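Next up, some structures in structure tokens.
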Structure 1
């Protein structure tokens with residue numbers, strides 16, 4: 001059963017007239033995502049400093065916004081969700097300022113290139129560039145990765161790609177996308193009228209991959225043959241989410257590879273709830289739980 005505040009958001013989503021989400025043009029979907037931010041996310045918290053930097057990347061400079069709390073003790077590179085086609089750092093200011101303050105760490109939020117204008121692996125290339133920049137810029141400070149949904153996918157892939165190169169203390173994966181197969185029981189159970197639909201995920205994958213096989217481990221981290229030695233993980237899934245089972249399968253694969261994993265299935269929630277601080281207590285609780293995990297990981 002959904003939490004009443006989550007159910008209220010879902011009811012509002014399902015009452016919106018017009019075509020289903022997977023048929024809405026990309027530009028309109030991006031505008032809607034930005035417009036809902038004020039209502040669902042609310043105002044950002046005050047941080048000691050917020051500044052924008054541009055990081056050299058293989059496709060040009062990558063915009064990164066730094067959220068710096070008082071006396072930070074570490075750096076968290078964060079990748080926003082949005083199916084690789086929408087979302088911006090600006091639309092995540094509320095959860096990320098809260099995350100920075102409660103984790104006691106600087107959050108470096110990455111505005112990676114979006115599909116369909118920039119297809120796979122552009123977002124991944126930008127993400128890797130941003131992490132390497134952060135490691136050099138904040139050399140000596142403990143470093144962690146975090147991301148939600150498509151951003152969780154990027155964080156997971158980067159953690160695997162960077163093992164042995166960087167000392168990553170934690171990868172915090174919030175209802176991550178881990179497999180392009182779209183065939184788990186949670187896909188069948190929550191395929192429609194639960195916010196993120198199976199049809200929308202199919203569209204996101206098609207726009208992102210542009211013909212790249214979905215079993216490429218840099219796209220589907222669950223398909224990676226060897227996960228030994230990647231960073232410890234905190235994996236949060238939403239109870240009624242098409243992505244629930246693949247996120248939990250990835251946590252299981254990490255454990256099987258000998259990686260320390262904390263897995264939490266957040267009760268009464270659907271995909272996307274992490275950003276809904278203004279309207280749903282579970283969102284505030286989940287952000288604080290992820291922040292606590294990051295604080296523990298960065299201090300280990």
Structure 2
């Protein structure tokens with residue numbers, strides 16, 4: 001049976017649904033972000049217009065958008081809000097968290113599953129998943145996917161050397177698996193090779209359905225140009241979107257690798273990554289505590305953004 005595991009890192013908490021074939025689904029929650037499912041105490045700061053888009057401010061200062069105006073509640077009133085979608089700022093920096101009114105008491109969002117044992121997520125293929133998010137590229141037998149996160153939608157382009165009908169089905173299946181593994185939500189477009197005949201297009205659509213079985217989504221048929229669009233609930237940023245903030249994503253991955261060893265360390269990385277780490281002394285303090293030794297930094301302009309490493 002697939003099992004959810006979570007791992008509390010430095011700057012982020014990682015979670016993955018794992019079975020014998022590896023990671024089926026994954027997500028990353030950044031420190032300081034109100035997780036979907038969190039209930040917070042807040043104060044209504046604006047009732048919005050036309051019954052929509054009211055604003056509230058949580059006790060920690062986070063501004064929360066309420067798509068529906070709270071009936072019978074005036075500005076300045078105290079209320080409890082459940083976070084229905086986390087802040088998603090990598091693609092749209094203005095995108096505030098969404099919330100809805102609740103009668104429940106404030107609480108943190110529960111983490112899925114059990115806490116992972118040291119190295120358990122890595123053994124399941126976490127490094128490969130991170131590399132896919134960083135590169136926006138996923139390989140499958142006979143082809144590859146190129147993924148692009150935009151404000152309007154996430155686009156997935158399928159390419160390969162297989163015959164068009166075979167590539168359409170294999171690419172559709174691989175795209176659906178990548179959607180789940182990388183935590184993609186919202187509007188998603190899959191550009192498949194153009195194939196002749198309704199049967200071939202239907203087979204590609206059925207491959208999507210099979211790979212996303214049991215997952216809530218809606219989709220169109222594959223049109224004559226090989227394009228299929230689907231929509232999934234969007235409760236948090238995908239790994240692909242988080243990787244767009246390249247220095248921060250690279251810094252957190254460097255910390256994740258570094259905390260697996262013990263003793264003194266020097267983190268060597270591209271200047272943008274080092275500057276970000278210098279601005280996060282609490283991250284370095286936590287790494288030093290976990291390693292049991294001091295942590296130094298060294299900037300190396302010759303390194304690519306993802307090529308940081310720890311020298312023991």
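When relative contact order in percent (Cα under 8 Å, 6 or more apart) is calculated for each of the structures 1, 2, the largest result comes from 1.
State the single structure among 1, 2 that was used to calculate distance in nm of label points 7 Å out along Cα→Cβ at positions 40 and 240, giving 2.8. It was calculated from structure 2.
When helix-only ellipticity at 222 nm (-39500 (n - 2.57) for each DSSP H run of 4 or more, over all residues; to 500) is computed for each of 1, 2, the one that comes out at -12000 is 1. In this comparison of 1, 2, the computed figure 16.0 for Kirkwood radius over Cα pairs in Å, for residues 48-207 alone is attributed to 1. To which of 1, 2 does the computed value 1.10 (Cα Rg over 2.2 N^0.38 Å) belong? Of the options listed, only 2 reproduces it. Among candidates 1, 2, the computation of distance in nm of label points 7 Å out along Cα→Cβ at positions 32 and 64 that gave 3.3 used structure 1.
Upon calculation of mean count of other Cβ atoms within 10 Å over residues 144-151 from the atomic coordinates, which of the structures 1, 2 produces 28.6? Clearly, the read-out refers to 1.
Quick one: FRET efficiency 1/(1 + (r/R0)^6) of positions 96 and 160 (r between Cβ atoms, R0 = 41 Å, to 0.05) came out at 0.55 when computed from one of 1, 2, so which one is it? Label of the source structure: 2. Here mean count of other Cβ atoms within 10 Å over residues 8-15 is compared for structures 1, 2. The highest value is that of 2. For structures 1, 2, calculate mean count of other Cβ atoms within 10 Å over residues 72-79 and state which one comes out highest. Max of mean count of other Cβ atoms within 10 Å over residues 72-79: 1. Which one of 1, 2 has distance in nm of label points 7 Å out along Cα→Cβ at positions 224 and 256, as calculated from the coordinates, equal to 4.5? The correct label is 2.
No value in this document is a laboratory result; all are computed from the given coordinates. The structure displayed is predicted, hence computed values, not measured ones. Cβ atoms are built from the backbone, for glycine too; each structure is taken alone.
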